[in-house]
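Nothing in this text is a laboratory measurement; each read-out follows from the coordinates by a stated rule. These figures come from a predicted structure and were not determined experimentally. Cβ atoms are built from the backbone, for glycine too; each structure is taken alone.
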Structure I
Amino acid sequence: MQNDFLNHIPIKSRSGVQAIIEDQNLIIKVKKERKTRHGDYRKLSSGNHQITINSNLNEYRFLITLIHEIAHLKAYKTFGNKIKPHGIEWKQTFQHLILPFLNPEIFPLDLLPLLANHFKNPKASSDTDANLALALKQYDEENDKTFIFEIPEGVTFKLYNGRIFKKGPKRRKRFECLELNSGKLYLFNPNAEVQLLEEA
């Protein structure tokens, strides 16, 4: 198994991660950034298991994503392949695996209460937890991206694919935004990262 992924997680977490993945027939690959996901897990036709994780994640988000994907493998092995991808079996497995890492030797003190709250009922993506996503973002390398929920209503923004939108009102949990080119309305997750085009 390749161990270059260990360079992407906090030093104090490395031995714990290695202990979890021993003898799992697991291949872990670090990939270039993918806009639609931080990582993924799949069982290979060879019988091995593969996890891929984006290389651009900061060390704390990388560790959370890695444990998230290992939880898929462990839940699959424990409960079989009929379970829901992010159902109760996966949630319990994720909670059990992440708990030993939730300490100040691994995560900064400002993240620990947010992580403790998040893992009471972990979601399919930590990005859906606005407070945690914003706190994790401060450890990213500087870039020109911002979150949708940080942008005032009526301001225009651009996605990674070049499409331009104007932010509209909040509809329940997501924001209604108008694509300027087509005139169509789309709903955006509050934590979608975008590039601001103008000030309000």
Structure II
Amino acid sequence: MENQFTNLLKERRSIYALGKNVSLSNDQILALVKTAVKESPSSFNSQTSRAVVLFGGAHEKLWDLTEAALKIAVPEGQDFAPTIEKLNSFRAGYGTILFFEDMSIVKNLQEQFALYADNFPVWAEQSSGIAQHSVWTALATENIGASLQHYNPLIDDAVRSEWNLSSDWKLRAQMPFGSIEAPAQGKEYMDDTERVLSFN
């Protein structure tokens, strides 16, 4: 069975060929991200997910910081050209969304509900994933392509310093986005019976 929602899920794909020709304004994109994050569920309604939307020079700066960090981390003598090519594909986009979890809230919940203390970091990760998926799908409905990247924790300190972000915010993912300059690659699916069971 399919409906409007499941059709939207199919539109959300990893788009790596990004451009700057988006139809929405910065304010409209920001409003879309705010709503998607706000309406994403979280355990105990903790609302731990945070997002930072980078446009223009800030977007470029993020990938400059990432390149600098990778140059230090990559072993000497290793071909760096493929890495530069990948980073340039992100730079070509219109912007980047940074996703964080506010660990001060997680810590407070662990103290308040000691019985579930070990679960709160796990639930925070789940909340982050839901927020990321919500934003990603919302962008797709506006014909804006995106992909999800994970250069954390390599860039955590540089990002925190550059935008003066709270030390309680833990970087979880980066989402470069922009116009779709080439469609997503083909995707293979496992058989549904291997992933979803039912019993009567």
Structure III
Amino acid sequence: MASGAVFNLSDSSLLKIHKGDITEWYVDARTDAIVNSADNRMIGGGGGVDGAIHRVAGRHLRTMCCGVPQVSPGVRCPTGEARITVGFNLYASHVIHTVGPVYESDVNPKESLTSSYKNSLIVAKENNIKYIAFPAISCGNSRYPKNEAAMIAISTIKEFANDFKEVHFLLSADDTYNVWVNKANELLQEA
């Protein structure tokens, strides 16, 4: 993993921000998970993080996702909620699927994005995940403003600082990486 910026979340927890591919991330392949910015059907496909994770994980991930019970017709994971599966061909042992808001059409995008991060962290904690890696949820096709998204992401993660050994962000675009590092510098102490 390429070097990046490292910040203290607490005395026992770090936030690490990297430029890179989330599908290649792992720490120990037992207690680690990557977060998938999924759609509410959870069937993968298309571009972005969701498509990349499904392509690398392989067909068994889609099969497992299709087995997640629907909460309404065609919806397995509503906006702001999270579900967990195994990682199959990914290096990380688990995938936490969350659905972030589409900025322009969500009634309360800030609340929905906060819920996506919070529920992903709750699911991780319930499943004894100690290392977790996030993409910039909703900042691609969903057009969430990156500065506000970074504020929400880092502020929410701070609430769970003592629950994880490391929280990572894997960001592929230079501008997104820079926004996340700048926001972390505002909100956290550099390690």
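Numerical summary
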read-out: Highest-scoring label, criterion being distance in nm of label points 7 Å out along Cα→Cβ at positions 9 and 137, among I, II, III; value: I
read-out: Value 6.1, calculated as mean projected area of the Cα convex hull in nm², for residues 25-80 alone, assigned to which of I, II, III; value: II
read-out: Answer label among I, II, III for the case where relative contact order in percent (Cα under 8 Å, 6 or more apart), calculated from the coordinates, equals 37; value: II
read-out: Read-out helix-only ellipticity at 222 nm (-39500 (n - 2.57) for each DSSP H run of 4 or more, over all residues; to 500), computed value -10500, structure in I, II, III; value: III
